[in-house]
Structures are given as structure tokens and as C-alpha cells.
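Take a look at the structures listed below.
Throughout, read-outs are computed from the coordinates displayed, never taken from laboratory work. The shown structure was predicted, so the numbers you read here are calculated from the model rather than taken from an experiment. Cβ atoms are built from the backbone, for glycine too; each structure is taken alone.
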Structure 1
Amino acid sequence: MIIPLAVMMVSDWKTRTVNIAWPAVLFVLAAVGSVLENGAVMALVFTGINVAIILLLAAGLYGYARLRGKRLGELIGLGDALFFIAIAPVFPPEDYIVGPVLAKIS
């Protein structure tokens, strides 16, 4: 998974764009890794719940953007959303939510 991540980081840093193939490759590798680590059912559960969380956050961000008179695209890019979806199979939902919060606190 480090190779697609590295390519995406360099591309984003240099051109502020990411080829759609790299998040797709990352998603496939994350899904395969999750199936091997957690089993197919839990990988699907992790992915489904985490994508639902992403959609809920996106709806909240959309509402915030509307209140501020901005477009959603001004606050988050499509590549960012695809990245979060690509890593959705890897983490249990509680880590997907709490992990970034704890990272900011420490």
C-alpha cells in the first residue's frame, strides 16, 4: 500500500492532482489486506460503516459550506474523498473515527 500512497503524495505535492487509478489501486490493496486480516464479512462491514461515516461527514461539510456561502469543492477535493474511501476497508469504524481525534490530541 505504500507505493500508491507515495505516488499520490508526490503527485499531489507537485501538481495538486492525483490520477484516479492510484486511489483505486489503494482501495483494492486495502480491501485485500482487510479480507486477509479480518475476513470477508468484517472487511465488508468495515467498508460499509466507514463509507457511511464519510457520507455523513460529507453531508455536514456540505451544510457548513452552504452556510459559509462556499462550494463544497472549495473545502475538500474529490481526491481527498477518494483517499478516505480507499482506506475505509482497513480500519474498524471506532478507529476510523477516534484515530484522527487522538492523533490531534497527542
Structure 2
Amino acid sequence: MSENPAYDSIIKGLKEVLDDSTKENSSLIKHVVTIEKVKIYSANEVKKIRLSTGMSQRVFAGYLGVSGKTVEAWEAGTNHPSGAASRILNMMEIDNNLVQKFPFVSTNYV
């Protein structure tokens, strides 16, 4: 045993996995993780999602953490959202109230 409990725990776990791998009937629970592919959005789909939020391109860009030019390019079909932006668009598509649940942008009337 070392003086590092984290190290000891990792080594213990690795030994359990090695021991279990040689058994005919495995006793350890294995988890299969499936990750959906990132959806590729068309210009019309991006615009439809934005319009459903009632946001301008500039405000929508701020909500997604991208520039206004980026949203313009997406809606023109020049570029497509990728990575985290696509995931957020997918979440917005699934849940119409996402913008209200996570209000990163607020409107004040003066």
C-alpha cells in the first residue's frame, strides 16, 4: 500500500478488472455508452429555430456564444453550425422552452 489513497483505489480497481477478464462468467457490470452524432443543420433549420425563439440574429448569436456574422453565415448556407452550437440547437429543437429555462439573454424595456 502506498501513502496515496487515490492511487491505491485505482490500482485495486484495475486488479479487479484484470481478474474479472480471465473469468468465464464476468461478474462486473459493463456499461455501453452511445453518443448521438452531431446533427448537421441546414440554413432553413437554423432560421426556423431562431425564429421560434423570437430572437434577432444578433441576440440569437449572443445566446449561442457566437458572432452575429456566424449566424448570418449559417442562415445563408455558407457555413453550418458544428460542435457545441449544434448540440444547443438540437436541445432548442427538442425543448421549445429551453430559452426560458436557461435565460442567458434578457430583455429590459426602458
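Given a value of 0.60 for FRET efficiency 1/(1 + (r/R0)^6) of positions 2 and 98 (r between Cβ atoms, R0 = 25 Å, to 0.05), point me to the structure among 1, 2 it was derived from. Structure of origin is 1. Given a value of 0.5 for distance in nm of label points 7 Å out along Cα→Cβ at positions 34 and 50, calculated from one of 1, 2, which structure does it belong to? Traced to structure 1. When relative contact order in percent (Cα under 8 Å, 6 or more apart) is computed for each of 1, 2, the one that comes out at 24 is 2.
1, 2: which one has semi-axes √(5λ) of the Cα gyration tensor in Å, as calculated, at 46, 18, 13? Only one of 1, 2 returns 46, 18, 13 for semi-axes √(5λ) of the Cα gyration tensor in Å, namely 2. One of 1, 2 was used to calculate mean count of other Cβ atoms within 10 Å over residues 74-81, giving 16.8; which? This value belongs to structure 2. Name the one structure among 1, 2 that helix-only ellipticity at 222 nm (-39500 (n - 2.57) for each DSSP H run of 4 or more, over all residues; to 500) of -16500 was derived from. Corresponding structure: 2.
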